[in-house]
Every structure is written in C-alpha cells, then in structure tokens.
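Just so it is clear, none of the values below were taken in a lab; they were calculated from the coordinates. Just so you know, these numbers come straight off a predicted model, no measurement behind them. Cβ atoms are built from the backbone, for glycine too; each structure is taken alone.
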Structure I
Amino acid sequence: MSYSGVDELEQAIRHLPAIFAVRVFRESSNGSIEKVHVLAAPERPPKKVVRDIETLLLLKFNLRIDYRKISLVQLRPEDLTPFIRPRVKLEAVDQSFHEDACRVTVILKSDGRVHQGVAEGPANSDILLLATQATLEALNTVVAEATLTLNVAEIISIQNEPAVFVSLTAVVQNTQEKLLGSCFIQDDNLSSTVRATLDAVNRRFFTM
C-alpha cells in the first residue's frame, strides 16, 4: 500500500457516520494494516462503528482487518477540543533572489493562525532543501512538543509520475521517530516540497 493509499483509507473512514478523526498505520515490512485509531461520537454503539470500518475496508478496498486492530475512542463533540488538532495547510510559498542569494518563504495556516518560515542560501542552492527548511521553521511554533530535522528531500518517479519524497526525524521526549511524506508534483517543485513535508508532519501530530 502506498502512502497515498493510506490517505485514501483515512478519508473514506472519516465519511462514515459519527467519525471525527482517524489514523491508519501500516506494517513497514509488507504494507498491511497494523492499527487503525478512531475518534468517534458516542451516538453509535462501539461494535457498530468497528463493524462499519471492517465492512468499508472489505467492500471498497478488498482489505480484511481483524477487529482487534481497530482502536476506538468515543467522545461527545463538546469534549473534543483538547484532542482535535486541525492539520496544517499551505497558504503561500515564495522564492526570491537578491544578488547571489536565494530566499524561500513559506506561510502555513493551522486552526486559524498563520505561521511563517524563511530559509536562505546561495543562488544555486537546492530548492527542495530550502523549501523544507522554511517549512520546518514555520512548524516550530505549531509542533512545540517535537524537534524536527530534515534527513532527505528528493524527487523520485512513481509509475513515471514525478513526486517529492521527504524524510524527517522527530525527537519527542528524547525518542527519535522517522517521518515520511510525499506529494506528486502538480504545480511546481516548491509547493510540492512543502506539501510533502506537511504530509509527513500532519500524519504524526495532527488529526483532522
């Protein structure tokens, strides 16, 4: 299963009745589903919510999953605020040149707040590197519980379609975690790199 496939699963499950948020984790060795974490309203019995997810995955994606892999938490809407963190979205990205220097500015938005990051380098700098660095700087105030660093950002080909692949390391409470994000190149390399970085971070730290 590809990373875009995981996104598709999460999006489909979110459309089920009473579902607020969902996170799908897969086995790194074979791509099978390892765990499904679900946050839902208490209006439906837990067994029915789990059965809905099992049926959806089987009929729409031909995926069989043991019900014990589905972890369900039910909360009333008024109790959700401490648990829901809206995903960070790209508002704008800009590249500018001044003499022999290149600057990339990234503006992100989360929960109604705007966050800006800037990265600079020589005019011939790797644009993927600058875009990722600017994105991580903007994320510093959003993901305060983690330290994020870049491992690699590169363009790869997936079935002859170019995509940006970003690998990050997140340090949370002295524990290192590897984060992966990807985005097919649609508009330009710059915005696609920002979206790939957000794909990695949103999956780990944000729910909706």
Structure II
Amino acid sequence: MKAEDLAGVRAVAFDIDGVLVDIRFPIVLPGALGISADQALEFFDGPFQKCLLGSEDLKDVLPPFLRAWRWPGTYESFIEFWFREESHINLPMLQVARRFRKAGITCVLASTQEHHRARNLEGLLQLGHIFQHAYFSCDLALRKPDPRFFKCVASQLALEPDSIFLIDDQCANIEGARLAGWRAALYRSEADIEDVLRACGASDGD
C-alpha cells in the first residue's frame, strides 16, 4: 500500500466499538447481573446518553443503577468488569491501521464514548503509536452521526473533508460522514476488509 495509490486520502478515521474492538458488554451484562435487557437499557438509553456528550459523569449517574441491579461489588469493580469485557481488540482491523500508517496516512480514532472509557481506550489502543489523534463525543460535545461531529474533526485535522476516510460499523454514521463531505465505508466483519480497502483506493493484496 502506497499513499499515492489512495486516491487523495490523507487520513483514515476508525470507529472503535464494532471495528477496532469487539462488542461484548451488552450481551454479557444481563446474564452477569441476572437482569433483563430492558433493565440495562434504562441506563444505557437514559442517563448514559448525557455521559456520551460529556455533560454528565459516569461515576455520578451509574451508582443508583448498580444498587437497583444488585451489583455485589463497588462502582470501581463494575467499571473494571465493564472495560475488561470491552477490551478484545479486532486484530485484523488493527493490522489494517498499521498498513495505513506504514503508507504515511494519518490514522485517528473517531468514536462515541464517555470520558472514563475514552481514556481507557486511549491506553488500550496505544494512542500516539498507530493512532495519532482521538476524537471522542464526550470531548467534542458532538456525536456521530451528526455531520457537525465530522466537520469538527476535519477542522481539527486541518484537512479537506474529502481527504478523510471513515471506517464504521453503523450505516447512519457512514451517511453522516458523507453528508459532511467525507468518504466512508461500512465494516461489519473481517470479510469486509477487502471492500473497505478497495473503497479508499487500496486492495488487500497491496
């Protein structure tokens, strides 16, 4: 893979959950606590949404739910359990990021996260090595698929929108990126890697 083969792409933005990290916690949580999916969603579709925009702190809004769920440990032990379950790196996609970096392309993280997990993910994915920058909803007070999120990232990167390529597992985010002038490709499984590379001008054999 060479930068000149990538049709003007200067930066690739990687979503995290479902792309770089396997999504496990929503599946594991109800069984681990003996609660229903609806009970879990009361938190994740409720107060947690403000955490994703940085207007609430997880340590303030989560404890009442832990008591209702009868979590036997502390807030800290729950966070450790949560972040451990969400730390399984998708190695094939990490290798894709390495290939882009080797070709001289800027690689960044672009994800909807609350502050505590955002900082955890920066360590997990070794921000500053493969990924030069991280753009999280909690820091920008904007979230995908809002086109303003993508415009903000482009502004901070000081790049033209059409020189940035998003890899994401949500169709709405792909559409939001394109509305902001980005290029983008949907990733759902390892079988999509070749299509993703082809969409930005590379191929799996490069």
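A value of 28 was computed for relative contact order in percent (Cα under 8 Å, 6 or more apart); which of I, II is the source structure? Working through the options, I get structure II. The value 31 for percent of Cα pairs over 27 Å apart was derived from one model only; which of I, II is it? Structure of origin is II.
Check the numbers for distance in nm of label points 7 Å out along Cα→Cβ at positions 95 and 127 across I, II and tell me which is largest. Provide the component values of the computation, followed by the final result.
Values: I: 0.2; II: 2.7.
Going through I, II one by one, distance in nm of label points 7 Å out along Cα→Cβ at positions 95 and 127 peaks for structure II.
Of the structures labelled I, II, one was used to calculate mean count of other Cβ atoms within 10 Å over residues 15-22, giving 21.4. Name it. Here the read-out was taken from II. Among candidates I, II, the computation of helix-only ellipticity at 222 nm (-39500 (n - 2.57) for each DSSP H run of 4 or more, over all residues; to 500) that gave -12500 used structure II.
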